[in-house]
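A.B. asks: There are structures below to look over.
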Structure I
Amino acid sequence: MSQKRVSFHTLGCKLNFSESSTIAREFERGGYQRVSPTADTDVAVINSCSVTEHADKKCRNIIRKIHRRNPSAIIAVTGCYAQLKPQDIAAIEGVDLVLGNNDKADVYRRVEELKASRGEAEVYGCSYDQINRFFAAYSSGDRTRSFLKVQDGCDYKCAYCTIHYARGSSRNISIEELVREAEQIASEGQREIVITGVNTGDFGRTTGERFIDLLRALDGVEGIDRYRISSIEPNLITDEIIEFCASSPKFVPHFHIPLQSGSTHILGLMRRRYTAEKYRERIAKIRELMPDAFLGVDVIVGFPGEGEEEFMETYRLLEEVEASFLHIFPFSERPGTPAVAMPNKVQSSIATQRVSRLEELSTRLHKSFVEKYLGQVREVLFESTDRRGMMCGYTDNYLRVKCKYDTSLINQICKVRLVDIDDDGDIRAQIVG
């Protein structure tokens, strides 16, 4: 009998990738062979996102495509879309299992139970206020980098967001348990950890611990050379955190700090927990202590009430703080959120134009950031993929670097001189020494 095959289709955030990887390891321990998302398979697991209507649509299309290609395969759907709209997903032809976020850790067990008796799609879920399990997860498979989940859920209830309803309240496991997971990652040979969560800086709600204490504990794990904080809210990145990251040789100068709007008025309508001035002040503190820091920023364009002046407040703030890269999202109405009922909707054509203007700004800001480092020597952690005879890696401050492929450099931190920028926007580099 041939080995059973399982494929994974992960949409959305880094958190989902860490969870999919953990589910995959359980299937592999159960005797399954993990195959690529486009390969023929016996089981297909879809870890869904629901941050926008586009994400929902993408999930539905993937389900239909898998069923056409593998009509006898078991299709199991979990994640945020499965939590919010389980019956809608169960009604799609080919779906056998739907598991909300509280039941995500049970995917493998439910698939094994299902194989004996397949009928209508089985749905496992609960309301958002009953989500209480913490699914401990980290990603593996990438030889250099792992995403470590330290926190789940969110208590913020921003006016445009369904995450609280999809992921439940903020919760976490203990620092002691997370240190053990980091040690396991180190034992598998990965040298960089990306610390991730829904509201990462809110770590500690369950255990009474603090995020800064988690960072200090992780800093002591042997075998891990680099840590990145994947995303942290402006109101949660304290002086203490910034000062610690600046002093630690392991925590790299790379931050992803969502802005959403540079207008304090719009931030108030969004129910965000900071002002534009607070955001400026936090970035100034980072620039003071880590002048080389890469700054990734999330921005929502076209939120109800955003006129040209409010948009330009966002544009000017992004220029002022010298963002290194922008993740731009046109506002998407999510059913059940307060933003749906808000007046002064922005025409989609205007929102599209504003997205284009910010995309041009992002390209200009990123190019300016990269050019500052040409001619410098920086350390790069090289990855294993062979791209037409070239290999890539990232500097501590998240510059993507390319040089001639050399197997001896894989998963090594090497000093390189940054030479110039190629047509793909990558930096060509030469090994130093």
Structure II
Amino acid sequence: MKERRLFLVTIDLLLVNLAVLIAFAVWAWRGDKDFAVLFTTQIYWFALLSALWLAAESLAGLYDLRVAGGFDATTRALAQTFLLVLVAYLAIFFAIPTELPRGIVVYHGVAAVALIALWRALFIHAAPRLPFRRRALIIGAGGAGQTIARVLRAQFSSHYEIVGFVDDDAEKKDLEIEGFRVLGGHRQLVELARENRVAEIILAITHGVGDDLFRTMLDAQELGIEIVPMPVLYEQIAGRVPVEHIGESWYVALPLTHAAMRGLFPLAKRALDVIAALVGLALLAFLSPLLAIAIRLDSRGAIFYAQDRVGQGGKIFRVFKLRTMIADAEPAGEALWAREDDPRITRIGKILRRTHLDEFPQFWNILRGEMSLVGPRPERPEIVAQLEKQIAFYRLRHAVKPGISGWAIVNAGYVDSVAAARVRVEYDLYYIKHQSLWLDAWIVLRTVGQVVALRGR
């Protein structure tokens, strides 16, 4: 999947720099200036706008292959990209005392949007027919095989072509499952792979692999065919750990040596947490009078509220937030999930949630060491007790400190059911396995992007 992202990045950068040349030409023509002089004196625009566009496209999700494969998602991401570039440029223009020519960013923005929109439309239209789309065969037509087939067909059809299933269950022979036919058993694996020019075999079996199947896969590998376990591929393309389909490969989910346990990462993360907490609390102190008035005028009740949550190692702590729901939102005292368009959320509460301002009091929890800036969202003890019984590996979320923002928070919606909670656990386990300062910074930037777009949850 990395080569596909690299391909998209390379073409985008070429077009962004072509748009710089177009912007220079238009600027020279409208201002009656010499193009050659502009090119030599304003050459820094190539680096500046390339960096801005690459960062903005990444934040908007244009290098998420699920987005890159669809017209609607690509259109929304491209509009967000232009908005982010414009905001960044204006910030630079007003923050740095220099004479930046404002016309260039406008001309460049129009040219870049047009060029990249045309290129991405061609990519979406042609990708299913391009030769670099990987032809894959799935071993196992059970739950794991059906899941990966469904995901690849729905979100990655521009990048994968599923040839069919291989399964030893005679009753499944020639059946069509998730739109793909069961072609035969494992003894025909090499023959089927050769006949269908397969580049990748996806092993979607949750039980142990027998000696006979193992030898057959080695034969296929000797032909240059890549063998990839379903949980590994699913994690790579979806950014989630498929907890339901790990089976005996429990080590795929269990982050035995995650980054929080080694090196300087814990110290660096804590230092950044303290800095972020001090800045956040300063902003909260500045905004508190205005927020307090708005909350009280909108509905009766307290300005702040505190709630028990489960933290690292299962330890209970009190989390602090600005009130976004009506008073007595849980009259029976039963813990209830918040959901999208929840009628209990006040008008001001919707704004606070979309801008993440309701989370600012949690910077006090960060300063106390109970939370981090980035991590799994802390849940209430009652909900945790319920979900631990229903979701495999749920307790692994407590291997690290909970966070104000997190990989699950920027990728998943509201948790209003066990199924939605399972998706969030999959994202949380991915974060725990892959956490780094770079991933934390990426999540913070994604969160800022959601705030700018008023898409906070």
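A.B. asks: Could you figure out which one of I, II the value 3.2 for distance in nm of label points 7 Å out along Cα→Cβ at positions 194 and 234 was computed from? List each step's numbers first, then the result.
C.D. replies: Numbers: I: 2.4; II: 3.2.
Derived from the structure labelled II.
A.B. asks: Could you figure out which one of I, II the value -17500 for helix-only ellipticity at 222 nm (-39500 (n - 2.57) for each DSSP H run of 4 or more, over all residues; to 500) was computed from?
C.D. replies: Details: I: -10000; II: -17500.
So the calculation was done on II.
A.B. asks: Moving to a separate point now. When mean projected area of the Cα convex hull in nm² is compared over structures I, II, which one is greatest?
C.D. replies: On the way: I: 21.6; II: 26.8.
Structure II gives the largest value of mean projected area of the Cα convex hull in nm² among I, II.
A.B. asks: One of I, II was used to compute volume of the Cα convex hull per residue in Å³, for residues 122-313 alone, and the result was 252. Which label is that? Mind dumping the intermediate values first?
C.D. replies: Values: I: 142; II: 252.
Attributed to the structure labelled II.
A.B. asks: Still on this structure: 13.6 is what came out when mean count of other Cβ atoms within 10 Å over residues 370-377 was calculated for one structure; which of I, II is it? Don't jump to the answer; show the numbers that get you there.
C.D. replies: Details: I: 13.6; II: 25.6.
Comparing all candidates, it corresponds to I.
A.B. asks: Given 3.2 as the derived value for distance in nm of label points 7 Å out along Cα→Cβ at positions 10 and 354, which of the supplied structures I, II does it correspond to?
C.D. replies: Values: I: 3.2; II: 4.1.
Comparing all candidates, it corresponds to I.
Values in this text are rule-based calculations from the coordinates and carry no lab data. Since this is a predicted model, take the numbers as computed values, not measurements. Cβ atoms are built from the backbone, for glycine too; each structure is taken alone.
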